[in-house]
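So, here come the structures, one by one.
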Structure I
Amino acid sequence: MSKRKSKDKSLPIGECIFQVQAHLRLRLLQLAHPGKRCGVESQHKHLVELLKRTVIHGESNSVLIIGPRGSGKSMLLQDALREIQAVKELKENALAVHLNGLLQTSDKIALKEITRQLHLENVVGDRVFGSFAENLSFLLDALKTGDRTSSCPVLFILDEFDLFAHHKNQTLLYNLFDIAQSAQTPITVIGLTCRLDVMELLEKRVKSRFSHRQIHLLNSFSFSEYQAMFKELLSLSSGFPDVSFAEQWNASIQSLCENKTVEDILQKQFNASKDLRSLHMLLLLALCRVCVSHPNLNAADFVEAYRLRCVDSKANILHGLSVLEMCLIIAMKHLQDTYQGEPFNFQMVHNEFQKFVQRKAHSVYNFEKPVVLKAFEHLHQLELIKPMEGLSVRTQKEYRLMKLLLDNSQILEALQKYPNCPTDVRQWAMSSLS
């Protein structure tokens, strides 16, 4: 393995590539702090102040962080918690209890998880409690130290908050908000949800105990800020072991930012979704191509990564169809062209297929009608076609009006990649698609 000459500490190229992969993957998989985020500074400040009032001054609060998936709710909270943990004036380290609506599907399961995370299994032992509220109060009382006014602050973080609203009587939410409002113990309840109508899900008694603080996150950054994030996510920090390699890498990233092809790909990605996880996935796919023989990213890497990200799922389904099912798709396309997009039924498709078999086909077997109907129904199950009428309308299935959910480009792409497609079928398709 060759070594590069440099005045700085120089590592073998293979070791440098390994370090780059490890460093950037941690960042892109959000396992390491990725740096400054655009457009959420005020929300971050608000959340940090709220947490400080709990862990330093012993105040109780409740807040909802609301935003679409991928808008950075979890990362905002992690940043705020990281900042709080660095504050020197902390009387005690606050305890954090993480609950998720997808995992804690009932209040009983949630209570067991709270007990486990607070390490109070031995304290509870075989005690029997009359109600959920008594059990939760006992757990929080067990955290008190010294006199009754001194207690360890607890942060309750409820991911997928809207799912907790579906629990019976919303007992967990009611008790948490009740404790926060009555200031029995310094706690902060932080809910994370992507539902804008989450307040409508809460019962009146729960809603009345909630502070009604809401932090909204929307991906409102501009394309220039999006490009800046692209550069920051791929740049190596000053702490990278090989300084000369890091400088060379960062220079290549800078040139990528000025590349028109890369800019066009980023613009398409930005227009499709401002979800930062989508950007992270695009960069991860490009990063996978970096190796000893290809030590720097180039525009072709991003072209290939974007192609993989934008694979058409319906076109991929077509690759796995039987020849009969592919023939039915082509027959539907012919019918749509003939009748200018009007819906069709199975009988029309079957007739079109029969014409093809009798006049042109030499390599397609003439299937029995029940077999063709089964193939037609399979296309419906795959959602490549859909009925124009609701299920309540009683129409014989052979005459139910359907619509094709594929366009010419998808069918054409599937035919080009279709393994061992009969020549007759391909020519039949091309007569309509071209």
Structure II
Amino acid sequence: MDSTVISTSLPALALDMNVDPISLKLALTSYLVSLAVFIPISGWMADRFGSLTIFRSAICVFMLGSILCGVSSTLPQFVAARFLQGIGGAMMVPVGRLVILRSVEKVNLVKALSYLTIPALFGPVLGPPLGGFITTYFHWRWIFFINIPISILGLYLATRFIPDLKAEQVAPLDLKGFLLSALGCSLLMMGLATAGRHLVSGEVALTCVLAGLVFLAAYVWHARRASAPLIDLALLKIPTLRAGVFGGSFYRVGIGAIPFLLPLMLQLGFGYTPFHSGMLTCASAAGAMFMKTIAARFLRRYGFRRVLLVNGALGVLGLWAIATFTPQTPYLLMVVILLIGGCFRSLQFTSLNAISYADVDKLRLSQATSMASVAQQLSIGMGVVLAGFALQMSNEIQGHATLVAQDFWPAFLVVGAVAACALLMLRQLPHDAGAEMAGRDDNRPA
């Protein structure tokens, strides 16, 4: 809920902090970069110190970050607080997913992952309208203060229900790999996110990008030689994991732009209130929640490859359909398009998440989970960066002094084109990819 509740409040935040709305992409990307940086080390920490210990510590860190977000008065303060929130969020990742992956047979994994994510989808449903309601009728700061009672409840529930599981043998922490990957991811994303709106000079932004690429290249060199790397790149030799990571990354770049672009378009372009914008935005999440309940049936009947290709294409069309929205588009029609688009995107993400682990043995699940999670967060963050850049270019090319409705459709077309590139990678999957996980006969014609 925290990652979506802020989206409808971006214009109010920008006004209160006296910054350009596009500049707030930095607040979104800082949270996602923090997740990408700390997810790999959090898996090691859960194995080393216990799942319950790490989960409760994560909630405390997240609650502290929420309080600091609520009292922030400048963009740098807010970005730093969101980064701290992301550390807490990253530390929660390995507990739920790893327990599921290690305890469920592959034939039941799709259904189990759906059970795991259906409750989490209430967040995207409740987040946008809740954020819009609070921003419209109270103040945006209360968006973060409501995390305090939720976190306290989370501490109680974690203590009661989550076992303090530890791994019997834990390899030493790859500290060098952690530092290289952390510096690479953070510098690259921050350099891209700060470019173009004079948050820092162009030279500084370019230096961050180049330095980030150098650190990431150094990590690749290190990982190929380390005995126990933080993220084992050799796992990419597994075709299904490779397709899930790379194909999923391109797809998420396009879809990750929606929470950034859509609320800005509805409020700044169409003149909607934050509350009405949030009510419309949550239609996608409602469609996603419904699809999670029947995703396993689609995969069992049609197989992973066909679902990923056909449904992926429909999801891209749904993204491009948003580009056709105008202030005159009927509200009900927008709800229907977003609802159906949410169904397509949900089925695609469920399939991508599952196929990534189809051929990974249980001994390497922790590494595979870290790799897939890092790629997921970086690609969503890259989607926000790309959307902000495309929106800025559209605004400047069309010569508008401020953001208007006509500035948004090119941005949706650009991110949709990136998402479509995922289909080229998913075509490389064999016809029987993930047959055991989908509950299909390997010999059945695709």
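Each value in this text was obtained by applying a stated rule to the coordinates, not by laboratory testing. In this text, all values refer to a predicted model and were calculated from it rather than measured experimentally. Cβ atoms are built from the backbone, for glycine too; each structure is taken alone.
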One of I, II was used to compute Rg/Rh (Cα atoms, Kirkwood Rh), for residues 295-374 alone, and the answer was 1.12. Which one was it? II
Hey, distance in nm of label points 7 Å out along Cα→Cβ at positions 47 and 415 derived from one of I, II reads 5.2; which structure? I
Can you tell which of I, II yields 46 when percent of Cα pairs over 41 Å apart is derived from it? I
Could you tell me which structure in I, II was used to calculate helix-only ellipticity at 222 nm (-39500 (n - 2.57) for each DSSP H run of 4 or more, over all residues; to 500) as -23500? II
For which of I, II does distance in nm of label points 7 Å out along Cα→Cβ at positions 223 and 367, calculated from the coordinates, equal 4.6? I
In terms of relative contact order in percent (Cα under 8 Å, 6 or more apart), which of structures I, II is highest? II
One of I, II was used to compute P(r) over Cα pairs in 5 Å bins from 0, in percent, for residues 135-278 alone, and the result was 2, 8, 13, 13, 10, 9, 8, 8, 10, 9, 7, 4, 1, 0. Which label is that? I
